[in-house]
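Right after this note come the structures.
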Structure 1
Amino acid sequence: MIRIFSIAAFLFLFVSCQESFDKRLAREAGEFTREKCPFEPQPGCRLDSTTYEISSRTYTLWYSLSAESEAILNRRETDMRLLLVKELREDVNYKALKDEGVVFHYVYRSQLSGNVLFETRITKEEYR
């Protein structure tokens, strides 16, 4: 009986000490921003930060675009969302987030003015 209680107490402590997926993702998004951002995944496109909002389960990627990339976006804005959905479906780096049904929110701003140029949310129904 004592052995069962000891095992149950250990499991309770182990599980209660575990960080939830949402809290861990919020923490890791902040760490990623502090340690890796800003960086340019492509010339003219800079990832400034990542955030995770637990209440809406939304992972946001905050980008800023150079004037040249901004002009390209203006010409291809209708294709942008389709491209992001396609890339997200194929990206294995976000597998854990996709398995959890996280919403992906992309925000692109102008490096010159700071204005939002393009913004979209992609839900699990769209990337699965």
Structure 2
Amino acid sequence: MNKRTYNILFHLHTVSGIVISVALYVIFFTGSFSFFRDEIANWERGHTVEIPDEIQLNFDETFQHMSTEKNLYGRDIELRHYYNEQNIGVNLGSSKDTLLTKEDAAGSFYYLNTKDATTKDY
């Protein structure tokens, strides 16, 4: 290999290494924000959340409130606490009651705020 080709490859290797390392730095730096996802989401919404990771909820009141909106008879109800935040995911399966209309028997998913019982969907 002659000297000119060697210098071209040497400098190409140096510059491409610097470019790739800067790109990787940006990717890993922005990816580190996902580690603080819960804190950032709660800060954006103005919520303060206690440290325990269990659901802070009065289940009796919640189910009574849910039964005013939908008929809960014959449904599978799933409450999920995905992240350390005030919102929990509520998944209502379709009702197995054959006397309901298709609209009333349909399942649904929404987010329930555990502090003020407001709901949000997508």
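Bear in mind that the values in this text are calculations on the coordinates, not laboratory data. Just so it is clear, the model here is predicted, and its values are computed rather than measured.
Remarks
- Origin of the value 50, where percent of Cα pairs over 21 Å apart was derived from one of 1, 2: 1
- Parent structure of the calculated result -16000, given that helix-only ellipticity at 222 nm (-39500 (n - 2.57) for each DSSP H run of 4 or more, over all residues; to 500) is the read-out and 1, 2 the choices: 1
- When relative contact order in percent (Cα under 8 Å, 6 or more apart) is computed for each of 1, 2, the largest belongs to: 1
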